[in-house]
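Colleague: Several structures are given next for inspection.
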Structure I
Amino acid sequence: MLKKIFLFSILSIAVQFCNAQGLQTFHSFTGTTILGDTVSFSQWAGKKLLIVNTASFCGYTPQFTDLQALDSIYQANNFAVIGFPCNDFGAQDPGEDSVINNFCTGLYGVKFQMMSKVGIALPDTAPWYKWLQWQYLNGVADAQVTWNFNKFCIDENGHWVAHYPSNTLPFDTAIVNWILSPPANTSVTEQTNISQVQLFTNPATHKFELTIHAEKNTDLFIRLINAQGAIISSLHKNIFQGENKINIDAELTSGIYFVQINGANFNQCLKAIKLN
């Protein structure tokens, strides 16, 4: 009985100690970049982050294109992508850091921060991936990584926000809406005056056509951006109450393009594939 009381007392003290210390945030950790530099994750304080475990030879590897575009397009929104190569799932990233880096930059033009190869599966799980996967560490939810290209959303203060599986695309509406949402600890009281936006690709004219339904007159800035994040076309439009049809003129080749729309309390990014 005394032994049980003693153990219970020790456990109680340990729990109280942990609670007193408070939960860690993503900013609490330190890692190594793919070039071998040691960095504190606190350097991303003030930015929303999408954390992705990557692999070079996976069916989801082409997501590198959209991840780079996402990083480029939303840098101005205090957002960044961080990639963590991992060989734990299907042994699909067996190379050294230098090989992985050459692959990512050479084939997919990756410019967002790639980190050194990391362990995610037990027992060699990196400390921050323990934090990402276990509620008792992050304070929000359990979210086990079971394959390559899982995605975690981290807010400006380093807090865990959401987890998405491999088949959730980087430009999924939930991810984009989160990027464009107000910063942590802020709120928006004014409602948007845009009720619907639709994007079409006209195969006859090889142009993009926007249909925007507005609840009242407003001004919008519209940009056409390629997969590398370069602005192909930019225009300022006065949108009137009701339905507005807009043609985006640009000399286009085949590939992936994004239409970004910004206005008062309204931000949206739409993806389209230009056909031959």
Structure II
Amino acid sequence: MGELEGGDKNRILAEERRRHIVDQVNRDGKVLVQNLAKRFSTSQVTIRQDLEALNARGLIHRTHGGALPIRAAALWDPSLQEKEKLFRKEKQHIAAAAARMVQEGQCLVLDSGSTTTAVARALRGSHRLTIITNAVNIAGDLAGTSIEVILTGGTLRENSFSLVGPLAEESLRRLSADIFFLGVDGFDVHFGLTTPNMLEAKVNRVMMKIARRTVVVCDSSKFGSRSLALISGLSAIQHVITDRNISSSDLASLREADIEVTLV
């Protein structure tokens, strides 16, 4: 049997490394990019490519800075405090771009999450603005400003400080808005937008219905990732604001779907 060509050797090495990664994810319950790079003596860029490939094949669940086993992915629901520690600079730039879209006199919807919280803070100095939200922390951040805040009723989710359930959904159905700024936990361009909580997904779908325009605000780490509950497919959104680390393939998919994209 002849020697393998260089490309074949690299492919086999990559597949072997990926098998070990899947084994470690399932054994340890979580892996981090930086630790895997050290273990396999390779770059973090290569490890990220491995994780994206394994995620696309449904073998792992890609998360911020690492991966989880598929069996645990649906249960992973980080707290708002944990989310706020991640990609802070990117979220601030995304929030600033979102704020620039807003015009005086408009009515906005903000769902719960660290990125939409950043959007709310970027809007604090605005005038003649109404914000509808199911996030208790966002309502608190906007208290004392000139912004009119409408807080939905509902059952409090302590992990995210959001209000969900029939009361939240019914109060939203009686309202109308210009723009809905939606934060997501997962953005798979083939599957759609996802969140770990099914009740949160239902509230988000109502928010989409009452708004004239839905704008997804998320950092690039959310792409290629799925969570438990589907919010919607790509056809329900009109605009995405994300950072420049989004992959060229995901960016192309968004533009092919006629979705406006703002890169920060």
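Colleague: Quick check: 3.4 is what I get for distance in nm of label points 7 Å out along Cα→Cβ at positions 199 and 247, calculated from one of I, II. Which structure matches?
Modeller: Details: I: 1.9; II: 3.4.
The read-out comes from structure II.
Colleague: Which structure, out of I, II, was distance in nm of label points 7 Å out along Cα→Cβ at positions 143 and 175 calculated from, if the result is 1.7?
Modeller: Details: I: 1.2; II: 1.7.
So the calculation was done on II.
Colleague: Where is Kirkwood radius over Cα pairs in Å, for residues 39-166 alone largest, in which of I, II? Could the numbers behind the result be given before it?
Modeller: On the way: I: 14.8; II: 16.8.
Of structures I, II, the maximum of Kirkwood radius over Cα pairs in Å, for residues 39-166 alone occurs in II.
Colleague: Once volume of the Cα convex hull per residue in Å³ is calculated for all of I, II, which comes out largest?
Modeller: Working: I: 156; II: 130.
Going through I, II one by one, volume of the Cα convex hull per residue in Å³ is largest in I.
Colleague: Given a value of -12500 for helix-only ellipticity at 222 nm (-39500 (n - 2.57) for each DSSP H run of 4 or more, over all residues; to 500), point me to the structure among I, II it was derived from.
Modeller: Attributed to the structure labelled II.
Colleague: With distance in nm of label points 7 Å out along Cα→Cβ at positions 95 and 183 as the yardstick, tell me which of I, II scores highest.
Modeller: Values: I: 3.8; II: 0.9.
Ranking I, II on distance in nm of label points 7 Å out along Cα→Cβ at positions 95 and 183, first place is I.
Read-outs throughout are calculated quantities, based only on the coordinates presented, and are distinct from any laboratory measurement. Quick caveat, the model's predicted, so the values are computed rather than measured. Cβ atoms are built from the backbone, for glycine too; each structure is taken alone.
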